[in-house]
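Nothing in this text is a laboratory measurement; each read-out follows from the coordinates by a stated rule. Everything numeric in this text was worked out from a predicted model, so none of it was measured. Cβ atoms are built from the backbone, for glycine too; each structure is taken alone.
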Structure I
Amino acid sequence: MIQSMTGYGKSIVQLPTKKITIEVKSLNSKNLDLSVRIPPYYKEKEIEVRKKIAEKVVRGKVDFSLFVEMTADVSQTTINTGVVADYMKQLKEIANGSDVVLLDMALKLPDTLKTEREELDPAEWAEIEVGIQHAIQELIQFRKDEAKSLEVDFRERILNIQNLSKEVDLHDQDRMDAVKIKLRKAIDDLSVNVDENRFEQELIYYLEKLDINEEKVRLANHLEYFLKELNHPISDGKKLGFIIQEIGREINTTGSKSNYAPMQQIVVQMKNELEKIKEQILNVL
């Protein structure tokens, strides 16, 4: 089952003192292009987060964001009372003023506030991990849902190419007859005598050069292979892209060999259907 590379996932983790919002979004890219925004408090977990995303998301331009909103009055910043007291003692020796004025001056001096870095709580991170997994799963489900319309479009256009290929078959005998008539007329217009056996040999050789039976067989096989890969449990957009290249090669060869206007018109329609698949295949994981 194919997946789109376009997706979005979100989850919210409510902790006792904070609300964690996790967002993951992705767009198409040839490889994994991962951007992670995470608060400094959780930086030690960034590599772990990157591994989780890379394992599940595989490919695409991916943006991961973890936002923290404090929901309770909690502060890790305290007044360094020892430093402030020492500043006030020194200030009293060199300046006159009330304690309020001196305190205001002291608090503006370096190192009067200290921030104690709290150790990351494993239980808290375990809850956040669950949220991350949920956001990633939402992203994957979004990708699957997005791919359903892509798959419908692919199947429709492959069917169109198959039907057009049948139309090519209908014109093939007329094309060969037209070529024979054209060559015979050219010989007759020259008003020269020719060896009929030699003419037939040359005609057969020329018609073999225009024969497209091999191209038709390979094209049919590639089209069936493409449909088969759409049903594969693992989405592989690169492989589908390679199959599309092979389909294009057979269609182009058919067009170059056709040498017959009605058939060339059908080939143009086949190319048009294929181009529309190529545009969309870039967004398949």
Structure II
Amino acid sequence: MFVTAKDGVNLYAEEAGVGLPILFIHEFGGNFDAWEPQMRRFSRRYRCITYAARGYHPSDIPDGIDSYSQRIAAEDAVAVLDGLGIEKAHIVGLSMGGFAAAHFGLIAPERALSLVIAGTGYGAEKAFEDYFRGVSLSVAENFETKGAKEFSKIYALGASRVQFQNKDPRGWAEFAERLARHDDKGAGLTMRGVQARRPSLYDLEAEFAQLQVPALVMTGDEDDHCLQTGIFLKKTIPACGLAVLPKTGHTLNLEEPELFNQLLAEFFAQVEAGAWKPRDPRADPGQVMRTT
């Protein structure tokens, strides 16, 4: 099925199951079908939706960088809910999708039952902002000139991807094959318009401190450029938990699907029971031991 974004771009979506809705937002290196382990698991009890971001087939691939931004990515997630007649949903995003989930919470908190912000942090660290922008533009150029079929052989072996290859060569090969199917133009424009231009999450600290939506941040302990950002979000968002997956890289939902699904299921259950609360004020991070 297709839904229409604010600017008329058509977004391809799939759904399965009935119950409370969950919206899954994919990473740059994936597509809507990268959420298959979660769609199969959670569609038994939930209405699960996944979609292809603009720039990814079978969604439209608009021309021009101005059709791609972090704000537009978050608005597209809202548009998917609108197109399916969904008022509120659990919002789950990985990497590029994790940024979209975080910004969803800032622009439309009333539409989120909860936020899962997984594998999120690239470019957020202030010390690496300029480096990340330069690398993003280089990646965009490689997709545009070498093409996804060739450049995917390099991109799929990044420092936070090899953990997946070592644990699950077959699963990693499926990830790499999916990456090789990226549209060359769409990948380049997404990297230039979204990744290279998105604001640092640290610059949004005041907004995140006011966010009242229950949140779960998830990161792999070998996904180095997401670890510190994950801690920052944990400390900043009032009702936020942090799950660190051991010996794990960036592609969390595929690299450790059973653990990822278990953590999601427990989080959803606590949110729906009203038990995922802001941090108890007695848990003062400045206190080592109580003396009086």
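Quick notes
- Computing Rg/Rh (Cα atoms, Kirkwood Rh) across structures I, II gives 1.41 for structure I.
- Label whose coordinates, when mean count of other Cβ atoms within 10 Å over residues 16-23 is calculated, return 18.9 (choices I, II): II
- Winner on relative contact order in percent (Cα under 8 Å, 6 or more apart) once structures I, II are ranked, highest first: I
- Source structure (of I, II) for Cα extents along the principal axes in Å, for residues 136-255 alone, computed value 43, 33, 20: II
- Structure (I, II) behind the derived value -12500 of helix-only ellipticity at 222 nm (-39500 (n - 2.57) for each DSSP H run of 4 or more, over all residues; to 500): II
- Test item: mean count of other Cβ atoms within 10 Å over residues 24-31 calculated as 24.9, pick one of I, II: II
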